[in-house]
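Structures given as structure tokens follow.
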Structure 1
Amino acid sequence: MKKLSARQEEILGFIRKHIEEEGISPTLDEIATAFSFSPAAAHYAIDALARKGALEKDEGRSRGIRLKDEERDERENMEIPLFPSEPSPADVREGYTDKACYVPRRIARSGAYAFIVRSESMRDAGIIPGDIAIMTDDISSLKDGDIVLADQGDESGQIELRRYRRLPGYVLLIPDNAIMGIRKSNSAKVYGILAAIRRDYGLPASRT
């Protein structure tokens, strides 16, 4: 890729962010609005980025801007299930939800789901009810200090976000909330590791 000007880097950054957050590329009109360009100037800017090898164009499509192959796998978004609250293991396993959200492919391809946080367990870490927790269900990399979705392994069946810490013979599930107690268990079950938090006040997309 040829060297980009500072303005071209800004435009490319906007396109990347739009794809990461919305799951689709911006239109020329959206680029023009974001940078106070005329539509013609936006078209010229995208042509210049394509000539320098920073992106690709699919002519004839309103959202025909595409990142280069090596970036698409990292940045283009994929749909994952979105649960209305902390899901049960059966929910995660069977995908019992008609809602979805979109996350970067690098997260989704390892197995992922999301839910709307209802518990106050991680409030002091800045995770509050209404936030969207994006989880990876691959727990092979689980380590002390990770924020996990877990239950204590008892009859209560309560599932919520906690910090994970393993000690000889048992596990601690630690809240980031001063008024909640630490759970100690030798049969705790972890259903996912927190990958990201979103604070999204829009309506989630529905599967069709």
Structure 2
Amino acid sequence: MNPGLQIRVERLATDQRTLIEQLHIVIPAGCIHTLMGPSGCGKSTLLAAVCGTLDAALEFDGAVLLDGQPVHNLAPQLRRIGILFQDDLLFAHMNVLENLLFALPRGARAQRAASALQALEDVEMQDFLHADPATLSGGQRARVALARALLAQPRALLLDEPFSRLDTSLRQRMRTLVFQLVARRNIPALLVTHDMDDVADPQRLTVWSP
């Protein structure tokens, strides 16, 4: 078994043009690989292909392997690949706890609530269990979104510019938090960004230029 995430792209394309081709990324467990490139070059589209939400009108010729096993033919919910966007996407009609419970499978509520509380403790938000998302700051909402993404126990994590809408001080804190949690959970992560300051490891950096 090869622990980690492997992404092989022979061709990723729309019906009009090729976005990415001949790209191979290997991400060991507990590591973060950064993918950079100009806007519109296909970075977010690649993340959709990896997690299984690629639009049917797009073409993906390649493979996605988790711990040595192919997952690119599985439905998204079976891949167990989490994704964190630049928008937190919290449900406005639910409080923080309800947002987190949404990410958990059905089961005993007490056990599910305990898992949600532990996830909030991991991101230092345990005092906001019953808070309305509208009352939270941008950084707090980002941490709740991170907790929700990790609650599903993903085998890999995709990060689509998750720090871009935070101010400078919050951005650095979120970077540190995400990087620590990826290492602690020992999962591979692929980070898409435009900011060199987001790069966790310069040795694990791909700059794609079409």
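Coordinate-derived values only; no laboratory data. Being a predicted model, the structure only gives us computed values, none of them experimental. Cβ atoms are built from the backbone, for glycine too; each structure is taken alone.
Things to note:
- Which of 1, 2 yields 16.6 [mean count of other Cβ atoms within 10 Å over residues 35-42, calculated]: 2
- Parent structure of the calculated result 17.1, 51, given that Rg and Dmax of the Cα atoms in Å is the read-out and 1, 2 the choices: 2
- For semi-axes √(5λ) of the Cα gyration tensor in Å, for residues 3-90 alone computed as 30, 14, 12, the structure of 1, 2 it came from: 1
- Origin of the value -7500, where helix-only ellipticity at 222 nm (-39500 (n - 2.57) for each DSSP H run of 4 or more, over all residues; to 500) was derived from one of 1, 2: 1
- Which of 1, 2 yields 32 [relative contact order in percent (Cα under 8 Å, 6 or more apart), calculated]: 2
- Among 1, 2, structure where mean count of other Cβ atoms within 10 Å over residues 27-34 as derived comes to 16.6: 1
- Distance in nm of label points 7 Å out along Cα→Cβ at positions 123 and 195 from the coordinates reads 2.9; which among 1, 2: 1
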